[in-house]
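Each in structure tokens, the structures are laid out below.
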Structure I
Amino acid sequence: MESPNVMAVELIDEAIDFADELAVDVWELDNGATVVDFGVETVGGVEAGLLLAEIQTGGLATVQTAMDSVAGAPLTHVELQTDHPALGLLCAQKAGWELSVDGFEGLGSGPARALVAEEEEFTRTGFADEADFAVLAVETDTLPVAKVAEHVAGMAGVDPAATFLPVFATGSITGSVTLAARAAELAAFRLAELGYDPLDLLSVTGRAPVAPVAADEEAAMARTNDALAYGSEVHLTLAEPFDRFEEVASTAREEYGRPFAEVFEEADWDFAEVPRGVFAPAKVTLDVVGGETRVVGELDEALVAESFGL
């Protein structure tokens, strides 16, 4: 398989070539690193969000939109499908890199994580990427400077000029779209957290509604997480059975039924204080090849509608 970072750079090139059509902005930092603003100071959009979600998975997923409704309101939904869930979702798309560089704060996802390969996912899958390029998507409301790119390049073992940082704010059209594309990743993450072998994940499809853009970053984080925990649906095809399938969906957590604005507020918006188990999809079908098919969890359209201000 080709390097996910190389495949992601090819998608970055697409964003650069069609920057005007995607309503994104591109520039080069003093050290040669490339920043693509998908939704910090630019408008961004649905197509930008779809492309960014594909970039985050290292080109290992197909992402598209569909129309559906929430509590009777027509809304755009995002669907992501991958036949490489361990690599594309856990080793790339997962937002597992916390960036804190000279006052800059951001949450990194994308295949650059696989060049560092220090998180638990890489130990369990045995995967580490080797490439001359690094692509790290950063969720932030501040544009990165050269020192941020140098930090990423140093960790990834590449030249700063070979570092690509697509960035987006949670409270943007792009942010709402790319975060809705995380339903499949959340299901894979929950299974892995419960002890399931990530290499036994064969195929995953997930969909979730796109949250209306909120007025500030905190409200946007709450809405996008409500969309996943109460409005998402996921189908997994699995190689082996497991005795903890019931715990995959968000209904299994103590905080179920509470909007994320309350959960985050209770933790003073310190995400280190938020139980990891709260981040889970709403309704999940677990389909074991040659074995059982089980459905766990449920949708709560009323809570999503209230969160969205419908």
Structure II
Amino acid sequence: MKKQVIIDTDPGPDDGVAILTALGSPLIEVLGVCAVAGNVPLHHTVRNVRTILELAERQDVKAFAGAEAPLARPLFTAEYVHGKTGFDGYDMPEPTMPIQPQHAADFIIQEVMSRPPKTITICALGPLTNIAIALGREERIAERIEQVVWMGGALSEGGNVTPAAEFNCYVDPEAAVRVLSSGAEVVMMPLDVTHKAHVTADRIECFRTMGNKVGPIFAELLTYAKQFDWQKYGADRAPMHDPMTVVWLLRPELFSGLLVNVEIETTSPLTAGMTVIDWWGVTNRRKNAYIVRDVDVDGFYDVIFESFRRLP
């Protein structure tokens, strides 16, 4: 049976790779794609979601608009990485497919409550605002979701937007608190594992030479976006973040980690958005997230390339 998946996202090329990996897999049924403000403002993430679905010729998958801003603070964005549209680096056609009138949070609630318990997974590729809103409106979804698989946080890697905080958690730490305290089963892909999956020139060339439409487009988008990372981390050391969530669903044996307690800092001006991870069990706080730390990198990219080759 195919995995039933809702993707919640703020595209970004990494998000695009994650969404297309899911769409290209015969093992996943994407029930809908929800846009949230994050890497760029909501009107851009909504456009980018629709653009990805049209590139994949999957207009049958519905797109939803969600939160324009975090729960309790102004929106912080990352145009300095992805450009003002989130998809700078390639002249994307303007999408024509409709956006659904229903709010993304209400769509999440509807799908989770109308299907058997533990049959829907949410792949969260950005700030957790939409999922937190859904939990605020219907707390029972926490016990019915199979997993929330989130790219967010860090254990020992520090932060990539402040010295202490990873971007997705920094943008809306209050939302992360709500999700992690909800009782939902959470799997976290922190910087500790995403920083191991380098987007090398050879891997970008694999996208470029696939012989389909989608691969070469994403070679250009990744080349543009990863220039920032190559300057920051060094040549051929740009991380691939968001596809970790989808590959986890397809090949969990490629990963290893530990079920631990995670708390989120929300008040300190120095460490807002920091994920405080009790890796060694030194507290008696509830273990509320499975933290992934290691990945078979070649296997990870094999899954992505296999899915991409099935796309138009």
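Using distance in nm of label points 7 Å out along Cα→Cβ at positions 123 and 219 as the calculated read-out, with 4.1 as its value, let me know the right label among I, II. The read-out comes from structure I. Each of structures I, II was scored by mean count of other Cβ atoms within 10 Å over residues 51-58; the highest score is held by I. When relative contact order in percent (Cα under 8 Å, 6 or more apart) is worked out for each of I, II, structure II gives the greatest result.
Each reported figure results from applying straightforward, stated rules to the coordinates on display, with no laboratory input. Please read these numbers as outputs of a predicted model, since none were measured by experiment. Cβ atoms are built from the backbone, for glycine too; each structure is taken alone.
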